[in-house]
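Engineer: The following blocks contain the structures, represented as structure tokens.
Just so you know, all these numbers are worked out from the coordinates, no wet-lab data involved. Remember, predicted model here, so these are calculated numbers, not experimental data.
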Structure P
Amino acid sequence: MDNYKILRASRIGHPCNRNLFYFVNGSEENTTEKSSRIFDIGKALEPVIISWLRSDGWHVKRNPIDGTNNSLSLGVEVNGGVISAHPDCVISHHELDGNILVDIKTMNDRAFRTLKRDGTKKSHPQYFAQVHLYAEALRRIQVSVSKLGIVAMNKNTSELFIDTFDFEQDTLDTLLTRAEKIFSFSDAPEQGEHFENWCCQYCGYAHLCELAKKDTAVGSEDVPTTDKQEVIDAVELLSESRDMEKAAKELSDEAKVVIDREIRQQGIKSVRVGNLVLVLNEIKSSRLDTTALKKAHPEIVQEFMKQSSSVRYDLKEVA
């Protein structure tokens, strides 16, 4: 087994085949200090989260084999290599039947809300794939579980959420086939049908991959790269704020659907929820139909047109 190539279960769900190819062939990966710190925070909080689970009535076996806090390393052997697996915990509760194999994750507020709304399979497919390989690794040493799951902690609020789901044999079969395919490549493959544009931006192998070195020109001018940390932080903050705005709109729209159905359509004008009071006020307004005006009296529109200028901050992801 030591002579085989190794692919981690935590990476098997990555959308880019080239990323996995570089990893299994031992290529040097560039990791940022920020990424390392995020990983360190997750590992440091893991025992804290386990203690919270136990306080909430969960029986937690941190190492699914002997119950110690040692790192458990298992392997799923396939043609050409081994998928390494490091299961976090098997949990159970007196009110539920069976054992649940879970992986512990710490998340920012946006990722946490998305998980709660959409579930692991849709919101975090890489985590969904990861625990399926963990379950298979345990099965091969005669340890069975009834369900799989993710235990997530919101780093902004310290809220815990457990998403559980059934084991899917089709998902496992697809992952094992993909691993064999990655192990079989002698040269870097195409990015794959599940590739997403964000992959290159965060890839530790971008310095090796010619597909991640495409021209980033806008028009005929090359875009300069900055190494000023203040500017880098500002652009990343702007990008994060755009994501938060999008997530906030999605949450607002989701809430309004329920409120319209359960409150407005029932003729209710106000309702109290805890220390919050929701009041529905109908607002009537008049606005100028500029489209109709331009068609009917374009000369008037032109006469009263006023020129102004502003700066629009556009963000574009590039490979």
Structure Q
Amino acid sequence: MSHRLKRAFRLHAFPALATAAAFVALAALPSGAAAQQQKCYPSKHGKDDQIGNANYINAEKVMQAVKTITKGKTYALGIETNKDTPAFAPRSFSITIVQPGQVSGGSLGPTKTTYNDDIIAGWVGIGSQLDGLGHIGIDGTYYNCNDNKEFAQTGGLTKLGIERFPAFATRGILLDMAGLLGQDIVKEGTAFNKAEIENAMKRQGVKSIERGDVVLFHTGWTKLIGKDNKRYGSVEPGLGVEGAKYLASLNVAAVGADTWGLEVIPFEKGAGVFEVHQILLTQNGIYILENIETGEMVKDQAWEFMFTLGPSRITGAVQAIINPIAIK
């Protein structure tokens, strides 16, 4: 076994060391299967499609979602974003408050108007976030067979940018995996595949997951934020490869969780590095939602609800900091 292979295995095998360096090392390992892996997955919505399974969110889907509202209660699903928010390395975030033109007590006009402005310096993929279809690819090829060299420019994506994300109002499903497994915080490395998804649905009385739905997983993982950020940001329970393929077969619009990376880490035996991301984003045009706060909804057993999302339309952005709203 080569030194590089030993190092990659060591990092992958021990959760506390599963950092960005581990993912890079694993990705660099030679693989005959990887060399033959299919890269181009044409969209079932056509050669010009840039919004993926959001195409399924139409007027009929919105009206279906409205019918899930029984109490009129709203839930803010975003966590707070600040300099201490744990994030995938090397992402960071800071905010600076300034008072332009007001040095030494200056003000504007006869009514002495004063104001504060804010400047953000940081990565967009931090806190509660939306992964757009230009985020993850397979060997340089992204959703709907778009070549990275042709659309990923330093000044922004010329295709698949977040600004193309449509108004999102659809039926949401919350699966309480912590409740299913009888754990306050689901153990890292626990994979959710078809059996676990269907068992959670049965336990909660959810009859179906349908085309255009948003599916969220609750694991209790956000309880670690501020208490054990190192553990929170290096490993996690999450969606497995089979589970991702199962949800993709149901044509869902988005999948999310109360974890930083959605998919199970350490990765399943035989799975590629962020292969679940590839299955959802690259192959099927299914959006990913991360760091979604679901604890209050679990307390209320709000399993089916209306899910709404409209991220900032930053032209050419790959991701977006979000605060989705669920209505029950």
Structure R
Amino acid sequence: MFTDLILRSPPQAGVSKDGRERNASMDCQLDIFFLEAVLNGLLLAGLLALLALGLNLIFGVIDVVWICYAELVMVGMYGIYYAHKGGAPFILAAVIGIVLVAAAGIVLHQLVIRPVLDSAPINQLLVTGGVLFFLQAAATMAFGIDFRNVGIRLGSFNAFDMSFSYSRIITFGVALAAMLLLWLFLSRSYIGIAIRAIAQDRQIMPLMGVDQRRIYMITSAIGGGLAGLAASLMVLQFDIYPQIGLQFGPLIFMICVLGGLGNMLGGFIAAFIISEFIAVGGSCFATEWGYAIAFLFFMVVIFIRPQGLFGGKS
């Protein structure tokens, strides 16, 4: 066990040459295990950052937290699964999933978010929480509780006695590309600049001719599309079941709050911090301890800095 290696005493004076060689080999193996955990944590951060990217965009523009965001990802995963099983190539199935969740984002905004835009934040959280339980119950009734997967295995990349999943490597690259493309869209296009302007001042921009409702719909579609993109990558790594949102929902929300709600760059950095706690803590102790350490760090930071590491003063 990894913990046994940590607790093992260093070599004492007078040990044999074979003993010194065994201890040197053990130290080398320990370093490899630790480095592998750090690098796998880095790759895990790509998925968490991609999940947080869409939620931060939506909050930054519309000022509403979609508590049900992870459930939209679940809807996308089921859409991709059934499209692929129906005969569509995986790339086409992924596109279908992205479009499906983007459309779901628009429907969610029109039917649920728009009527409560001017309500108290607690009301907004309650209605999106209601959507969360509705989607979970609907998926359970429609698809059952069986675990499903698309049956695609990409294998792993092995180097220096370390192993890295190709699916995580691809996810990390896609997350970086998505953040870069979103930044280019927000900084170079007319609609992107309008989105940033609405995020900075929601009262003034309508007076300058910006259609606020149209910008909100576009933002919801982009946020949903990012959730669909994350779903297309998650089906390569995880089984699909109605409660998968419970596995990632709290992590997404924690990362967004830690990085500063609405701060997309802050969320990206926070994803790296949390994923390293999970990966390294889980490697040194147990997976549950990795999550426990990550949540403990989150609570300490929020107690000291309630607005998050990169959030502005409220």
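Engineer: Tell me which structure, out of P, Q, R, gives 28 once relative contact order in percent (Cα under 8 Å, 6 or more apart) is calculated.
Structural biologist: Q
Engineer: Can you say which of P, Q, R returns -12500 when helix-only ellipticity at 222 nm (-39500 (n - 2.57) for each DSSP H run of 4 or more, over all residues; to 500) is computed?
Structural biologist: Structure of origin is P.
Engineer: Turning to a different aspect of this structure: So mean projected area of the Cα convex hull in nm², computed for just one structure, reads 19.4; which one of P, Q, R is that?
Structural biologist: Values: P: 25.7; Q: 20.7; R: 19.4.
It was calculated from structure R.
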